[in-house]
Structures are given as C-alpha cells and as structure tokens.
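Colleague: Have a look at these structures, which come just after this line.
No lab work stands behind these numbers, since they all come straight from the coordinates. Note that the coordinates shown come from a computational prediction; the quantities given were computed from them, not determined experimentally. Cβ atoms are built from the backbone, for glycine too; each structure is taken alone.
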Structure P
Amino acid sequence: MKKDGFSEIYDIYFPKLLRFTRTYLISEDESENIVQEIFIYLWEHRDIIETLQNLNAYLFTL
C-alpha cells in the first residue's frame, strides 16, 4: 500500500472511528488515542489492506 492510499483511508475513517469511540468514552483525548492506535496497527499491517473485503468492518472490530 502506498502512502497516498493510506492517507485517503485515514481521511475517510478517522472521523468515523472518532465518533464511534466517543459514544463509549467520555474523554475526547482517550478517543483520539485509541483511533491513533488503530491507524498505527493498520500501518504496521498495511500489507493485508488490499486483501480485505470490508475495510470498514475490519477497522470497527479493532
């Protein structure tokens, strides 16, 4: 996966994941930290992104 593709995924999914985590957590900082951890994990395992059938479902289960 190229950096541009990852940036596009980040731009699309960061706000969605942040809203999702905010429904369960009081702290916005904690929500942002969790979402950042998701993207760190995704970057470290970026080779699997192209094999995923449903990236949205994958991200929301991390």
Structure Q
Amino acid sequence: MNRREIRKLDVHIKTIKKAAQELKEISGGIQAVDRNAERILASVKMLEINISDVLDVNP
C-alpha cells in the first residue's frame, strides 16, 4: 500500500471519528447511542494507532 492510499484511509478514519463524536453530542442522553458511539470511538482509536499514527511517525 502506498503513502497516498494510507493518507486516504487516514481521511476516512478522521471522518468516522467526527461522525461518532457528533452522534454522542446529539444523542440526547440515549444510553444505547452513547455506548455504541464509545465503542466506535474505541475502534477508531485502534485504526489511528495502526494507520494515522504511522503517517505522523513517517512524514
């Protein structure tokens, strides 16, 4: 996988993270939504460790 493709993945990861954060903000305190958004954010964190952080380490 080349650097361009990795950058594209990084953009998508950031989009998913933003969407999950927005879900939490507008959930109105619905626990199921909050919990599932947290799970999504945990998965996004793993993606960041695997993909996004690689871009930061190797510019």
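Colleague: Which of P, Q yields -25500 for helix-only ellipticity at 222 nm (-39500 (n - 2.57) for each DSSP H run of 4 or more, over all residues; to 500), as computed?
Modeller: Structure Q accounts for this read-out.
Colleague: Also, I was wondering about something else. A value of 44 was computed for relative contact order in percent (Cα under 8 Å, 6 or more apart); which of P, Q is the source structure?
Modeller: Q
Colleague: Kindly point out which one of P, Q the value 0.4 was derived from, the read-out being distance in nm of label points 7 Å out along Cα→Cβ at positions 9 and 49. Numbers along the way, then the final one.
Modeller: On the way: P: 0.4; Q: 1.5.
Structure P accounts for this read-out.
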